[in-house]
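Read the figures in this text as sums done on the coordinates, not as results from a lab. Being a predicted model, the structure only gives us computed values, none of them experimental. Cβ atoms are built from the backbone, for glycine too; each structure is taken alone.
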Structure P
Amino acid sequence: MAAGIGSRFGGVKQLARVGPKDEAFLDLSIEDGLAAGFGEIVLIVRSDIEADVRHHIGAQHGDLPVRYVRQDDLEPPREKPWGTLHAVLSAADLLDRPYAVINADDYYGPESFILGAGCMKRLEPGLAANVAFQLGRTVPPSGSVTRAVTEVENGFLTAIVEVDHCERLADGTFSANGQPVPADTPVSMNFWCFHHSINEDFWERWHAFLAANRSDAKAEAQLPTVVGELMAGGRLSVEVVSSPEQWIGITNPEDFELARAALADR
């Protein structure tokens with residue numbers, strides 16, 4: 001998913017050159033995904049950045065076959081994208097087999113894609129998977145962030161809770177909303193694996209969301225919310241596997257050099 005606006009970053013962070021060979025995060029994910037056995041790349045973009053993304057991909061990956069979808073082609077039109085559920089549905093015509101969903105502006109690491117590829121082999125109607133990360137491997141050295149903390153029982157997701165003010169304390173421990181939390185608490189960073197049959201449920205939830213929020217300029221239909229609704233309705237189970245990788249991302253301009261330094265030895 002590469003259609004985000006990146007308002008806090010102040011630019012098209014999907015193409016920010018953070019890697020040791022001036023790669024963007026999405027270049028590293030493409031390399032890691034293909035190495036792990038994923039067979040096809042679909043990039044969901046906005047119309048106004050499509051040309052830049054195509055040029056970047058051509059320069060970085062040559063004639064690698066990549067399929068492009070414009071999220072804003074899926075109505076109704078709005079300046080702000082409608083969220084990650086809407087993004088996936090904009091590519092639904094191409095998603096006719098099990099597929100993984102990731103953010104283009106996050107670094108997940110090779111092992112995460114290996115784990116995701118393993119999950120893909122187990123998918124079936126009514127079963128999805130999430131590649132989770134340890135909280136301590138997603139929190140920056142300073143400052144607080146919001147994280148989607150997962151509750152897991154017997155290897156399966158029972159709940160996702162958006163938790164504010166997750167931060168690293170001076171003594172190296174971690175807290176969330178002022179309460180201590182273990183460093184290995186699993187959090188979702190939007191690495192999902194879905195059986196394509198779920199698209200019918202996604203369309204149903206999208207139409208319900210749109211009916212209730214069409215006039216709200218800020219409302220977003222998000223994958224974690226919809227996954228939670230399908231779980232609550234008994235229509236979906238989600239396996240959770242934990243990645244040992246260090247997640248890396250950029251939200252604000254000052255995060256750029258931190259990301260470059262973290263990836264310098266890749």
Structure Q
Amino acid sequence: MLEAFSISDVGKKRQINQDCVDISVTPVGNLPNLLLLADGMGGHKAGDYASRFAIDTVKKEVNVSPETNPVHIFAEAIEYANTHLYEKSISNINFQGMGTTLVAATCKENKLSVANIGDSRLYLIRQNKMVQVTRDHSYVAELVQKGGLDKETAKNHPKKNYITRAVGAFEKANADYFYVETKPEDVILICSDGLTNMLSDEEILSIIYQEHDLEFTCNKLVQAANEKGGFDNISVILAKILEAGKENPIYD
């Protein structure tokens with residue numbers, strides 16, 4: 001059982017918000033809850049369209065899926081969204097080159113199931129420790145993984161925002177899937193790179209542990225990212241694992 005809050009902010013430098021978020025702590029199809037975040041890329045129209053289409057389509061496909069395994073549900077929904085976005089990108093010049101990151105997550109009993117494409121992230125926070133569950137699909141992240149670049153240099157690399165996977169960018173989607181065991185009071189953070197490029201993990205964790213209200217904390221994270229420059233759209237989902245029997249508050 002979850003309580004959750006989400007926020008998406010245009011930031012200080014962009015004119016259009018190409019991020020999109022959606023949360024439900026009540027069942028969506030055969031999933032007990034659903035957390036979705038997408039960060040679109042492409043031209044003026046394309047990025048905004050890609051992220052919104054991916055979120056709406058994945059949620060719709062999850063809702064009608066007969067599957068019960070979260071990974072199977074996510075895989076089919078993501079592939080469906082990818083196919084339609086890719087076809088539009090190659091058939092309409094206004095949408096050429098579009099795509100979007102995507103993080104999808106659901107928590108059932110004591111297990112968090114996650115799907116990820118791109119460099120938006122999901123973290124699990126427990127006992128003042130924050131662990132990145134997802135793996136960035138970016139040029140720089142892959143250099144770090146191969147040992148060709150250290151993490152400190154990667155933070156300021158000129159190609160740090162070049163992503164290598166995205167929904168709609170290629171004929172086939174290529175998502176990663178993760179399972180994580182959860183405990184009551186665990187906090188899930190899902191965010192676009194508009195947050196993580198502005199704030200360090202330590203700064204994010206400090207803000208989360210200063211506050212207990214999810215809505216206030218989300219707004220505080222966005223405010224902090226904007227104070228650091230707000231160079232990109234900033235989207236944040238915070239969800240807290242509740243003990244069985246507690247209510248599931250949700251906020252718009």
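Can you say which of P, Q returns 48, 40, 21 when Cα extents along the principal axes in Å, for residues 115-234 alone is computed? Mind dumping the intermediate values first?
Details: P: 48, 40, 21; Q: 41, 34, 29.
Checking each candidate, the match is P.
Taking 4.2 as the value of distance in nm of label points 7 Å out along Cα→Cβ at positions 43 and 107 derived from one of the structures shown (P, Q), identify that structure.
Numbers: P: 2.0; Q: 4.2.
It must be structure Q, since only it matches.
From which structure (P, Q) was distance in nm of label points 7 Å out along Cα→Cβ at positions 139 and 203 calculated, if the value obtained is 2.4?
On the way: P: 4.3; Q: 2.4.
The structure behind it is Q.
Where does the value 13.4, 41 come from, among P, Q, when Rg and Dmax of the Cα atoms in Å, for residues 123-178 alone is the thing being computed? Please list the in-between numbers first.
Details: P: 13.6, 46; Q: 13.4, 41.
The read-out was computed on structure Q.
For FRET efficiency 1/(1 + (r/R0)^6) of positions 75 and 131 (r between Cβ atoms, R0 = 25 Å, to 0.05), the calculated result is 0.55, so let me know which of P, Q that is. Walk me through the intermediate numbers first.
Values: P: 0.20; Q: 0.55.
So the calculation was done on Q.
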